[in-house]
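Since every read-out is calculated from the coordinates, none of them should be taken as a lab result. Values in this document were obtained by computation on a predicted structure and should not be read as measured data.
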Structure P
Amino acid sequence: MRILLVYPECPNSFWSFKHVINLFGKKAYLPPLGLMTVSSLLPQEFERKLIDMNTSKLTDEDILWADFVFISGMIVQKETSQFVIKRCKELGAKTIAGGPLFTSLHEQFEDVDYFILNEGEVTIPMFLEDLAKDELKRIYTSDIKPDLKNTPKPDLSLINPADYYIMPLQFSRGCPFDCDFCDIVNLNGRIPRNKSPEQVLNELQAIHDSGFHGSIFFVDDNFLGNKNKTKELLKAIIDWKEKNNFKQSFFTEISINAADDDELLELMSKAGFFLVFIGIETPSVASLKECNKLQNQNRNIIDSIRKFYKHGMEVTGGFIVGFDTDDEAIFESQFNFIQEAGVSKAMIDLLQALPGTKLHKRLKDEGRLIKTSSGINQDSTINFTPKMDKEILIKGYNNLVKKAYSPKYYFERINNFLKYYEPARVIPLNKRIIPSIFKIFFIMKNLEKGKFYVFKLIAETLLKRPKCFAAALDNSVLYIHFSKVFS
C-alpha cells in the first residue's frame, strides 16, 4: 500500500515569517506535525511519502504513485486544500482527508473520497480495519479523546529538517478554559491530556538526532492545561538537558494565569523557554466577559505580562477587535495597551466566528452569520454582522494594524519590552560581537523602511540595557517580515 501525505500550502501571513526565513535559506516555518504523526500510526509495511507544499511542489507523478492521498490542514489552508483535492480527482486518485479543517468543515468537500476525522489515534485504526476487509465507509469519526501515552513519535524520516525554521513537538491536547470564540474545546476537549515526560524526552532526542538544532515549538493548545503535569515535565527537561548538554530553546502557547505561579515561571526559564504566545485579546473588561475569557479577568494584564519578561520570556500576543461590546474607542485603547505592554509581535485580528464554537452557534441563532471564516488574520474580512457599523470596524481595524506596525511604533514596543526584560542567558560580548555585526548588516540590507529606528534602538539598548542587545536585534530582524506583511 502506497500512501502520499500532502500538506497544502499556507498563505503568507503574520505566522508564516516567510520574508525572513527565506533570507536564512529556510523554506517554511515548521513541518506538518499532524501528518508525521499519522505516518507513525500506519502499518510499517506501507510505503509513504510526504509532500509539504510549503517546501516542495506536488507533481502528477506523486499523485499517480499513491494508492491513497492523505490530505490534512487547518482552516487557513481551505483554498489550497481544494486545489489539491481537485487535482487528485482529475487524476483519478483516491483522497482521504483529516485534521482540523476537515473535522470542522468536511461537509463542504464533496469531492473527497473518505474522511478520517477527530483524533487519528482512534479513527485511523477504524479505517485500517475496514481497509483490510475492503469495506471502507466514507466517514470515520469518534468523540473519544485518546490517552496521549499511546501516541507514537512523529515520523521525522519524511522531512528534511534543514528546510524548516523551527520544529514542533506536542506535550498535551485540550484546554481547561472555554473562550466562546475558540474552537479548541470542540476539537480537543476541556480535559487536558498529556504525554509522559519520557515520551517528550524521546522526541527531543529524535529531533536533535535528526540534525536540527534550532528552536522547538511546543504546539500545545495550552501548555498550562495541567499545571502539575507541566511542572513534572519541566523538571525532567531541566535534568535531561544538563545530563545531555542539550542547548536548544523552546517556546509555546500558554494562558496568562501562568504568571500567578513563580515556581512555574522559574522552571520554564531554567528549562530554556524564551518566548510564549498568550491570548490577551482585549483591554476591555466588558469584552473579556462577553467572550468568557475568565483567566484574563480580575487582573492587571500588563503586570502579568511583565512577570514573563522578568523570567526571561518574551510575550507575543493575540488581540481581537469586533466584540459586540466594542465601540469606536476600542481601536485607540487596544493600540495604547499593546504599546504599553511592549508586545512587539502583536497578532491583531478581527473577531471571527469559527465552526464549532459557542460564538458561531450564538451568531447563527441570531441570524448574523454571513459565511465560513477564512481563518486568516489580517485579511480585513469578518464573517458575521457586527454590532458596530461594519465599515467603521474594518476601517478602524486596518488603521490600528497599520499604525501598530509602522516603524516608529514597532520599535517603540521593543524598547518598552526591553525595559522589563531579564534575559535568562546573557552571551558574553566577546562571543556575540561578530554575530551581532552580521545581524545589523543583514537588517540594514533587507529592511526597506525603518532603518533610523533600528539604529535608535541599537544605540539605546547598548547604552542602557546591553544584556538585552541580542533580543533587540532578533526583534529587529523580524521587522523585515512584518514591514512587508503590513505594508
Structure Q
Amino acid sequence: MFVTPWFGVTILPIFFVYVKVLNYFREVSRETKRLDSISRSPVYAHFSETLGGLGTIRAYGQSNRFIDEFGLKVDTNTRAYYNNKSADRWLSTRLELLGAFIAGLAAVFASNVVISNSNSGIPSSDNFASVAGLSLTYAISVTGLLNWLVRSFAQMEAAMNAAERILHYSENIPQEAPAKIAELETSDSSDDENDGVKTGAAKRAVLAKGVEKPSAEWPSTGDITLKNLKMRYRPENPLVIKGLDVEIKGGERIGVVGRTGSGKSSLLLTLLRIVEPDLGDDEVYEAPIVIDGVDVLRIGLSDLRAKIGIIPQNPVLFSGTIRTNMDPFDQYTSEEIWNALGRCGMRKSIEELPELLDAPVAEYGENLSQGQRQLLCLGRSLLKKCRILLLDEATSSVDFETDTEIQRTLREDFVNCTVLTIAHRVNTIMDSDKILVMKDGKVGEFASPEQLLADKASIFYDIVKHSRAEQH
C-alpha cells in the first residue's frame, strides 16, 4: 500500500472473499473430520477383537468373513477421509488462486505507477524499482502466511471434534453410581432424570432413605434378602428379572439353576450392581437388595464390590505378574498370598516358576492354562476373605481334576461364607443347602435338593432327570 496506494482499494473485497472461502470450508472440514473419527473407531475395535479371537476364527474357518468385514469398515473410513482431503485440496486451490491474484495486483499496480509516471513525464525515483520488487516479494510471502492462517484455523476447529467426543463420553453418557459413600453423599441429585438408568436408580434410593454407612466388618454373616427385585438391561427393554423374592441366610450354599434366559446370570449382575435394579415409578421406595441389613443401593459401588467375591465363567487376568493379579491394590503380604495360593492348589505350580510371585502373566493370562486361570481367580477370592461368594458356572470350562480342586476349596475354605453358584453341571450343586430354580425371571422353586428331588413334578427333578439321561 505504501508503494502502490491503489492496492488498498482491493483489500476489503479480498478479505471478504477470504472469509467467505474459510467459512464455506470450515463446515465441510469439521463434519468430514467428525465422520472420519466416528468411522475410524470400528476399524480399531474390529482389529482388536480379531486379534483376541484369532484361534476361534481360524478353528471355524471364518478368516475370509472377518477380512471382508474389516475391508468394509476400512472402506467406510476411507470415504470419509477422502472427502476430508478433497475439501482440503479445494481450499488449497482457492487460496493459491487468491494468493496469485494478490501478487498479480501488486505487480499490475507497480507497473501502472511506472507507466503513468512515464506518460505524464514525471521522472521515477531511483529506488522505485527496488521498492516495487520488495512490494511484490512481500505480496507473495504474505499470501503464504494468510494461507497458513486460514488452514490452521480450519484444522484446529476440525481437530476439536476429539475434545467434543471426550466431553460426550464423559458427560452425556449415563454413568455408574458413585464408587464411595462419601461421593454418594455429595452427588448432586438435581439432574437425576438426565443421568441415565444407573445413576438415577442409586440417587432415587438416596433421596428416599439417605446414605448408609456400614461398619468395617460388614457383612458379618452374609444374609441376603431380595424383595421384589426387578431388572432390565435398558429402559426400553422388557424386564429380565420380574419380581424376585428370596431370603438367603448367612453361610448357606445356594445352587441357582434354570433354563436359558431364566435370569441366572442377570441375578449376579444385579447383586454386584453392574446392572442396577429397576425401581419403577413407585413413590414408596422399598430396598430390593439387602445384605446384612444394609440396602446396597445406598452405599458406593466400590464399597459393595470389595465385599463380594466372584469367580466368573471366563477367568479374568491382566498382563502383569502373579502378585499383581492376586493383589492388584497391594493390600496383602507375600505370606498371605502364598497361603491363598496353597489353599486353592496353585502354590506348587507357582513355586516351579523362576520368578515366583513376580512371574509374568501375559495379556488375558494366555501363558497359563484355563484351569490355572480359574484357580488364580479362586485364590483372589480366598485372599479377600469375603463373606459372600458368587460363582458363575465357574467349572464349566475346566477339566475334572480342576473341578474337583475347586469344589474341595469351596467346601473347606468357605465354610461360613454365603455361596451362590450358577450351575452348569447339576452334580456340582447337589451338596448345596438349597436350590433356587429360576423360571422366567421369578422364583420357580426354592428348597433343599432332597425336597425338590422327592417331588417328581418339580422343575428341578426334571432338570436332573434330563442331565443324567444326557450323561448316559
Structure R
Amino acid sequence: MIRKGITVGIILFMLMSTSLVGFSHQTMVPMDESKTSKDLGSGYQPLASNETPGVQWRKQFGQDGTDDANKVRQTSDGGYILVGTTQSYTEDGRQDAWLIKTDKDGNEEWNRTYGEVGFLNWSYGYSVQQTQDGGYVFVGRRKIYPEDAHAWVVKTTADGTEQWNKTFNTSFRGFSIQQTTDGGYIITGDSPVMDAWLCRIDENGDTLWEQIFYESDSSVGFSVQQTLDGGFIVAGRLYYQQNDNESGFLIKTDADGHEQWNTTYSEVAPFSGFLSVTVLPDGYAVAGLITQLGSNGKAWLVRTDESGAMVWNKSYSIGSDISFSAREVACTSDGGFILTGCASAPVPFGWLLKTDAEGNQEWELSLTETYPQEFLSVQETVDGSYVIAGWGTGAGHGDALLLKIGHVPYVTIIKPLNALYLFDKERRALRFPFIIGPITIEADAYDTEYTIDRVEFLVDGVLKNTVTTAPYSWRWVTPSLFTHTLMVTAYNVVGNCSSQSLKVLKIF
C-alpha cells in the first residue's frame, strides 16, 4: 500500500506540473543529420506521383564565422560544387568568396577561399558552374581598399586552384554566370548607378562587349541564360522611381547583346521581381516574388512564350501571415518545375515546391527549424532527386547548408503514444507520453521502392538499439527521472532514411 501510494502521488504531482504543458507528439521532417549512406550503386530513384519527399542527407559547412552557400550545381563526377561566402576560413575575419567541392553523398572533398587579406577588403561569390575543361568559374563582387566594389569573375582548375580573375569597373555586382557555347562566359548584374548590366567575356576573361539596360530607372539583372538561338535572356527587377513600384522584367538579346525585346510584368502586381530564369524549348520560366497592396509576398512563377508574352502565372504561399519568395526555378525531368526559397515567420525557414508543367502545385516541403535558414539554389540531380544550397544559423553562427531531397522510407512510432504507461501497459490518454517503469518502444517502417535495411532507436541522440527485421521494437529498461527525446530512424537499402521523434517523460 505504501508503494502504491507513493506511485500515485508521483503521478498526480507530475500530471499537475505546469512544465508539461508544452509536451506534444512531434513528427520530424525526414532527415539524416550525420549518417553516411551506403553505396549500392547510383540507380534512378524518382519520386512517385504526388509523393512528398524527405531529406536524404543534410550537410553543414563552416566553423565559427558567418558562412553561406548561394549556388549549387552537380558536377560531372556526380558530386557537387557550391559557391558562397565565408568568415570561418579567412585570415583577417573578413568575408572571402568560397568554393566547396563534395562527393555524391555531400562529403567535403576540398574547400578554397578567394580574396585579398586586409580588414577593409572583402569578396562574395554568387553563382558557379563547372566549365568544359572540368574546372569551375564563379562570379560575385570584390572590394580592395581604397577602390570601390566591382563585379568579379574567378576561373579555377578542377581542384579549385585559381587560373585567373577579372574585375569590371563598369559593374557593381555580378549575380549570374553561364559558360557559352564558344567557351566564353555571359554575366549579368548591375552597374554602379543601378542599371541592369550584361557582359560577355572570352575564355580568358577578357571583355567582348557590355550592355546597360533601363538607364532611366533602377534595375538589377539577377539571372542570365544563353538561348537556343545563341542569344541571351536576362531576368531581374526594375524599380520605377516615378510611382515607387517594382516589376519583374525579361530582356532578350542577340549574340552581341543587342536588345531584341524587353517585357515587364507590373500589371500583375505593384511590387514584383524575378530572381531566376530557365530556358524552355518554346519560351521561358521565371521565378521570384509578387506582392499585392496590403498583403505579404508570395512566391511567383511565370511561364512565357518565346516573345516574352505571359502564358500563365502562379503564386504560392503557406498562409496570409507569412511572406514567401522563390530564389531559383529549375526544370524537372517530368516537364514540371522545382522552386526553392525562403518563407518569413517568427523564424525564417527554407521551403521546396514542385509543380507540374502548368504550374499547378504537386507537393511542398517546408523545413521549419528552431533557427533561421534560407534555401537559395536548387537543381534536379541525375538520380531524380533534388539538391539544395543555402544557409542556417545553427549553433550561434552561420553555416553553409547542402541538402539532398528525394525518396525516403516511412517510419512511425506506434508506441508510446500520448498516454500514461505504467510498467509497459497503457492506462489512460494524456497530452504527452508519460512512462513509469520499463516500456517496449514499437515502430512501423516501410518503403514503396526499396527494402528496409534497419531501424535505429535513439534516446537524446544516442543510439540504443538497431533492428534489421520486423517487428521493429526495443525494450527501454534504463531507470530515469527526466524528459527525453526519443527518435526512431528507418534506413532503406540504398542508404536513405527518415525519422520520427517525440518528447517523453520517463521515471523509474
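Structure summary
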| read-out | value |
| --- | --- |
| Ranking P, Q, R by Cα Rg over 2.2 N^0.38 Å, the structure that comes out highest | Q |
| For helix-only ellipticity at 222 nm (-39500 (n - 2.57) for each DSSP H run of 4 or more, over all residues; to 500) computed as -1000, the structure of P, Q, R it came from | R |
